[in-house]
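Each structure below is given as structure tokens.
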Structure P
Amino acid sequence: MKISIVIPTYNRAETLAKVLPSLLEQDFSDYEVLLADSNSTDETRQLLESLASPKINYLRGNYRGRGEARNAGLNASKGEIVLFTDADIIAEPNLLSEHFRFHQANPKAAVVGCEVQVDSYDEYREVQKNPEKRRTLHPPSRKELSWLYFLTGNASASRESLLTVGGFDDNFTGYGHEDLELGYRLQRSGLKILYNRLAVNYHWHPVGFAEKCEKMRLAGISTVRFYNKHKDTQIKLKLGWNPLAFLWYDALSLFPALVEVKKQQGENLTPFWQEIILQHCYLSGIKKALKDGLN
């Protein structure tokens with residue numbers, strides 16, 4: 001088998017109803033889908049029964065986090081290449097063929113595709129038809145990426161290389177960085193991380209400001225775990241952990257009432273203040289992890 005697609009999920013039947021058909025309608029035939037389900041309580045099982053596709057392998061288990069769920073998919077996979085995506089990311093019909101094309105041309109590389117952010121299914125339909133309206137992270141001219149952009153909503157590597165570096169670190173049980181940390185190890189093992197702008201999928205997950213704040217706090221905790229594992233100052237530098245950041249964090253923390261008022265304003269904040277508050281949440285996560293002596 002050429003490609004295994006690994007998807008972690010928990011109670012995402014609504015989005016999977018769009019995601020899985022997009023993966024079953026690829027212009028590439030030699031692949032499987034491994035759905036690692038952390039014991040969902042919604043209609044996920046019924047959805048799979050209605051699709052009745054032999055390409056989908058259902059791996060239900062008591063996974064502690066997305067890393068452990070992805071490892072279950074990786075270990076069960078049969079493909080030469082493993083593509084990681086998520087339960088709320090809709091694929092273009094040529095997603096697999098584009099990943100495969102890049103791996104054929106670059107056997108010593110991991111591949112990251114173009115993950116387009118959309119806030120609704122209607123927006124997905126609009127930007128699918130009108131590529132100029134897509135919100136993307138990288139410019140079309142970008143060719144190679146650092147581990148900082150190994151985001152497993154649209155990333156692939158050979159099964160052999162993933163197993164050689166040990167797969168995902170199961171200790172990353174909270175939100176954030178289990179994918180970057182894997183990308184870090186892949187890059188250190190000698191793999192390049194290439195960007196393929198033609199391998200497109202659409203991340204359909206609108207996030208409210210309160211949820212963004214909590215995710216940033218958890219990402220801060222994961223940053224400390226990431227750094228403590230490798231003790232590489234580049235991790236701190238690339239992930240915004242530096243004395244200047246903490247200087248303004250400490251200054252803003254002198255006004256806790258202001259911070260809380262800004263959090264409550266949420267989406268009504270200006271983009272400038274949204275970024276300030278999100279970074280404050282992120283640094284508070286780092287502070288908490290350091291205080292708790294996280295390893």
Structure Q
Amino acid sequence: MRKIEELCDADIKANHAVYRKSVPLSQAQAIHSVRAVFGETYPDPVTVVSIGKTVDELLANPSNPEWRNYSIEFCGGTHLGTSSQAKRFVIISETGISKGVRRVIAWTGEEAVKAQQLGSEFRQRLEAAKKQENDNNILGQLSVQLESLSIPAVEKPDLRKQIEDAIRSQNSKLKNLVDVAKNKAEEWVKQAIEEKRNLIVEDLDVQTDKKAIAAAQKVVRDKFTEGAAAFFTKDNKQALVTVDVGAPLLPKLTANQWVQEIAKVINGKGGGKDATAQASGNDIARFEEAIQTAKNFATQRLQN
């Protein structure tokens with residue numbers, strides 16, 4: 001398909017003239033490689049449309065095999081004066097319609113130019129999505145959009161492969177993040193117990209992967225039942241915080257009160273129950289301040 005596009009674009013750039021002439025049917029049929037639809041009945045005389053060679057040249061030597069290099073048709077539908085008016089040639093689709101029969105749909109003119117622009121824009125969106133760590137939702141949406149998008153057909157296989165590779169890569173990273181979060185939480189819990197502390201406030205640094213955050217929370221709920229923990233994480237758009245408070249610390253400190261205080265700092269909203277709560281906000285510039293607020297608020301409440 002790419003070779004076909006290259007050949008057609010080359011003829012477009014060559015600016016071939018388009019010739020038309022009414023010719024006796026018998027003479028027209030004698031022209032080498034003339035394109036005529038099998039089984040079609042043509043009028044006599046018939047209009048011959050030739051791109052690149054005059055009809056008179058064709059008739060002067062109708063058996064010349066060179067004519068195979070030109071587009072010569074009966075009653076052609078083209079209304080172009082020259083080939084360059086087609087501007088661009090882009091194959092949009094190539095499909096099977098019956099056994100041994102393929103259908104190729106191609107666009108020319110402004111629509112072909114737009115299809116190429118659309119393909120370029122999609123590629124840019126894909127590159128941006130690949131940089132959004134741990135977000136397979138965007139990649140999944142792009143995969144669906146690609147199939148219905150009217151872009152050059154030669155680009156689609158490469159774009160499909162890029163999306164599939166990116167999803168596999170993200171899935172691998174997501175699995176790693178869960179392990180990272182779990183290991184961090186276990187280490188922090190171990191240190192807190194050894195130091196006889198009842199408070200953990202840490203940055204998990206796992207983007208905004210909810211499975212990773214949940215893995216860290218599970219460690220706290222299983223092994224830090226008499227303490228309180230606040231886990232923070234962020235990406236380039238938002239910050240997340242999840243808090244858990246063990247029963248012995250209630251009602252001095254409740255998860256809902258704690259997370260509400262943190263949410264104010266990151267321009268967010270949150271809430272939950274006495275034992276567990278969560279919040280998110282878009283002011284990631286104050287991320288470190290939010291962590292400090294969490295430490296101060298919990299320490300003050302637990303000392304009272």
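Work out the source of 4.9 here, i.e. which of P, Q gives that when distance in nm of label points 7 Å out along Cα→Cβ at positions 46 and 270 is computed.
The read-out was computed on structure P.
With mean count of other Cβ atoms within 10 Å over residues 30-37 derived from the coordinates and found to be 15.1, which of P, Q does the value describe?
Numbers: P: 22.0; Q: 15.1.
Of the structures listed, the value fits Q.
Which structure, out of P, Q, was FRET efficiency 1/(1 + (r/R0)^6) of positions 118 and 246 (r between Cβ atoms, R0 = 35 Å, to 0.05) calculated from, if the result is 0.50?
On the way: P: 0.50; Q: 0.05.
Going through each structure in turn, the value belongs to P.
Which structure, out of P, Q, was relative contact order in percent (Cα under 8 Å, 6 or more apart) calculated from, if the result is 19?
Details: P: 19; Q: 10.
Computed on structure P.
Given that distance in nm of label points 7 Å out along Cα→Cβ at positions 158 and 182, derived from a single structure, equals 4.0, which label among P, Q identifies that structure? Intermediate values should be presented prior to the final figure.
Values: P: 1.7; Q: 4.0.
Going label by label, the one that fits is Q.
As an exercise: log10 I(q)/I(0) by the Debye sum over Cα atoms at q = 0.09, 0.12, 0.14 Å⁻¹, calculated from one structure in P, Q, equals -0.45, -0.82, -1.11. Which structure is it?
Values: P: -0.45, -0.82, -1.11; Q: -0.64, -0.86, -1.03.
Of the options listed, only P reproduces it.
Please compute distance in nm of label points 7 Å out along Cα→Cβ at positions 6 and 190 for structures P, Q and give me the label with the greatest value.
Numbers: P: 2.2; Q: 6.0.
The maximum falls on structure Q.
All of the numbers you see were taken from the coordinates with simple rules; none came from a lab. Please read all numbers here as calculations on a predicted model, not as lab measurements. Cβ atoms are built from the backbone, for glycine too; each structure is taken alone.
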